[in-house]
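Quick note: the coordinates plus some simple rules give every number you see, no bench work behind them. Every value quoted in this text rests on a predicted model; they were computed, and no experiment measured them.
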Structure I
Amino acid sequence: MKKLFSKLARDESGATAIEYGLIAALVSVGLIVGAGQLGTSLNTTFTNIGTTLDNNQPAVGE
């Protein structure tokens, strides 16, 4: 039984898999947050462009 516990204590493959999983989760969260901020920024930019174009169009019949 003592040999089994010492063997399990030296086995780090599970710890490595958990570390890779945590790194993947952090990268995913970073990508989601970045994409959300980029989407908000693009929405604001296109809204401003649309407003500018609407305000600079000549009235119908001129």
Structure II
Amino acid sequence: MERTCQNQLALEAALMELTLHVKAQGLAEVGDNVRGAHYTIGENAGHIKQGLARLKKLP
């Protein structure tokens, strides 16, 4: 589960880099689509972190 969380964070960072590059090329619509995917990945990363925290508290 820890690696899943690390993967989520890595994907989030990669998508942010892609968003910045695409927007710099003047492709705002594509950048907005990538940003939407980035938002979803960020939300899911938060849920994964919460799940990991709960699992760590179990006896």
Using helix-only ellipticity at 222 nm (-39500 (n - 2.57) for each DSSP H run of 4 or more, over all residues; to 500) as the calculated read-out, with -30000 as its value, let me know the right label among I, II. I
Could you tell me which structure in I, II was used to calculate Kirkwood radius over Cα pairs in Å as 16.8? I
